[in-house]
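As structure tokens, here come the structures.
Rule-based calculations on the coordinates, nothing more; no lab input. A quick note: this is a predicted structure, and the numbers were derived from the prediction, not measured. Cβ atoms are built from the backbone, for glycine too; each structure is taken alone.
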Structure 1
Amino acid sequence: MGDIAIIGSGYVGLVTGACLSEFGLHVTCVDKNVNKIAKLNACEVSIYEPGLKDLICRNIDNKRLNFITDIKKAISDNKVILIAVGTPPSSDGSADVIHVLEVAMEIGLKP
């Protein structure tokens with residue numbers, strides 16, 4: 001069993017996952033984007049943050065960080081689930097939390 005699953009591998013989820021894995025935790029980052037996950041598993045990082053690529057590559061090599069598309073597996077295989085999906089602004093400027101709610105519902109439906 002892993003330690004932490006992070007649902008969402010954008011800027012927040014990716015940086016958080018990389019940093020937590022550097023502390024020695026086993027982290028699974030989840031994203032719906034198959035191409036993004038394949039690139040991350042190959043240590044191809046599209047986000048620029050000083051030192052991030054090295055951090056990700058080191059923790060992939062040390063088997064503390066991995067990337068998957070299967071949210072159900074991530075939920076069942078980890079002790080802690082963090083939601084780090086996008087919250088783009090709605091037309092009135094408030095945060096659109098529909099993706100957060102969708103993930104929360106999926107976590108709640110855990111088998």
Structure 2
Amino acid sequence: MKTKPLKYGLVATTAQNCGGTAYGSGNGITASAAENCYGNSGGGYGLYAAYGSVMNCYGYSGSGVGLDALTAAFSIGSRPGGTAIQAYVANGSSAYYGTNNITYKYNMP
């Protein structure tokens with residue numbers, strides 16, 4: 001029996017202490033709020049909370065955006081050759097690989 005690759009790893013209103021992996025253009029984790037989570041995607045968003053917040057999270061994408069949130073605190077994004085973290089406000093967060101697209105940075109390089 002053939003199985004299809006997961007389009008989305010995890011979709012939730014609130015995600016805590018979890019991980020999600022998606023292949024192709026899906027999102028690893030899509031949530032309004034995420035804490036202590038890991039999202040991984042081949043081509044979509046590793047961790048997507050564009051209208052919410054993330055704390056102590058990690059997002060990786062092979063060709064999309066590592067971590068996208070309205071606010072990100074103490075989180076890490078990774079996207080080789082692209083956007084690691086995209087956020088309006090970020091505090092104590094960093095890019096493992098890639099660059100940041102953050103409007104307001106606090107306690108960050």
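A compact table of results
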item	result
Which of 1, 2 yields 12.8 [Kirkwood radius over Cα pairs in Å, calculated]	2
Test item: distance in nm of label points 7 Å out along Cα→Cβ at positions 12 and 84 calculated as 2.6, pick one of 1, 2	2
Label whose coordinates, when mean count of other Cβ atoms within 10 Å over residues 44-51 is calculated, return 11.2 (choices 1, 2)	1
Value -12500, calculated as helix-only ellipticity at 222 nm (-39500 (n - 2.57) for each DSSP H run of 4 or more, over all residues; to 500), assigned to which of 1, 2	1
Structure with the greatest value (metric relative contact order in percent (Cα under 8 Å, 6 or more apart), set 1, 2)	1
